[in-house]
Structure P
Amino acid sequence: MQLNEYQSKSRDTAKYPNVGNNPIYPTLGLAGESGEVSDKVKKVLRDNDGVFDVTSKKALMLELGDVLWYVAQLSSELGFELEEVATANLEKLASRAKRGKIGGSGDVR
């Protein structure tokens, strides 16, 4: 499946206030779901000595899907296609790599 196809299909399940004019809702959802990913990883460290077994990987895959859903919704709310977002990200990273700036901090480097 292509990213834009996913974005379009995921939009069919976007049921929140003012869909199409509400970037706040998917932003908050993205923060919550990314926290759930972090929490599951934390529990692997605590409860399974850092070993990612089949069960924990499956649970993480489902949470990553939720993260992707919210990224798709926020992108839609802002007028971006996911493939456009992905391409811009790869171009940014390639530029940083070319200039030896992958490490470090700051958005503009």
Structure Q
Amino acid sequence: MEIDEFIESILKTTAKFPWIRRTKVEFTIALAHIRLRLAGSFVDIFYRRKTQNASYSYIDGGERVFGANNMKIGWHIYPFGETEKHLPINHMTFEEFLKVLEKELRRRGKL
């Protein structure tokens, strides 16, 4: 997938989640970085065109609290509160990531 296609798909998905307050996009021909601002936290998304590696991370208090990516060992998640773990999963779309995040943030009273 090309960088512009990846960015377009992320922005289209992001529009479905009104709790995302702001979006910042930075990219080159090889790499995309998108930051989604929430209330007091954010989500970082990275994509490398050459390897087609995608990384989604929820950052709160300056630390990754939840994440998923397909780097090195294939798709895996870093579970909430246990981000030292790498649990293998099937492919995770960005929309699936945001739905899991939304459910957890609601459970924690952050949405």
Structure R
Amino acid sequence: MAAMYMVAGILHFVKPAAYMRIMPKYLPNHRELVYASGVTEIGLGIGLCIPQLKNMAIIGIILMLVVFLMVHFYMLRGEKEGAGIPKWILLLRIPLQFGLMYWAYWYY
């Protein structure tokens, strides 16, 4: 799980345009938010590897995934917002998000 979040966070810096394209229009400073979420994912992934920080990182991951739900729901608004991703994949991502939350909680 730690590696998954660290890789996902790194991708925010490698491919920031892909993340900015799906940012809800009502949020300001898209580039900064993309980088901040990347740093957050990397930090939480590292936190999972440190026994003293593991439980705090798990809570952080769950909270982060809850916040990311707003992006998933925003992407369902239309084809442009969905970045051309088929609607069935966008719909599948929502229960997947809850599955990721449960996976994190399972390690708590």
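Using the calculated result 3.1 for distance in nm of label points 7 Å out along Cα→Cβ at positions 59 and 83, pick out the matching structure from P, Q, R. Please list the in-between numbers first.
Working: P: 3.6; Q: 0.9; R: 3.1.
Computing distance in nm of label points 7 Å out along Cα→Cβ at positions 59 and 83 on every structure in P, Q, R gives 3.1 only for R.
Quick check for you: by distance in nm of label points 7 Å out along Cα→Cβ at positions 11 and 99, which of P, Q, R is greatest?
Values: P: 3.4; Q: 2.4; R: 1.5.
Biggest value here belongs to P.
With respect to relative contact order in percent (Cα under 8 Å, 6 or more apart), the largest value across structures P, Q, R is given by P.
Among candidates P, Q, R, the computation of semi-axes √(5λ) of the Cα gyration tensor in Å that gave 25, 16, 11 used structure R.
Throughout, read-outs are computed from the coordinates displayed, never taken from laboratory work. What you are looking at is a predicted structure, and each value in this text was computed from that prediction instead of being measured. Cβ atoms are built from the backbone, for glycine too; each structure is taken alone.
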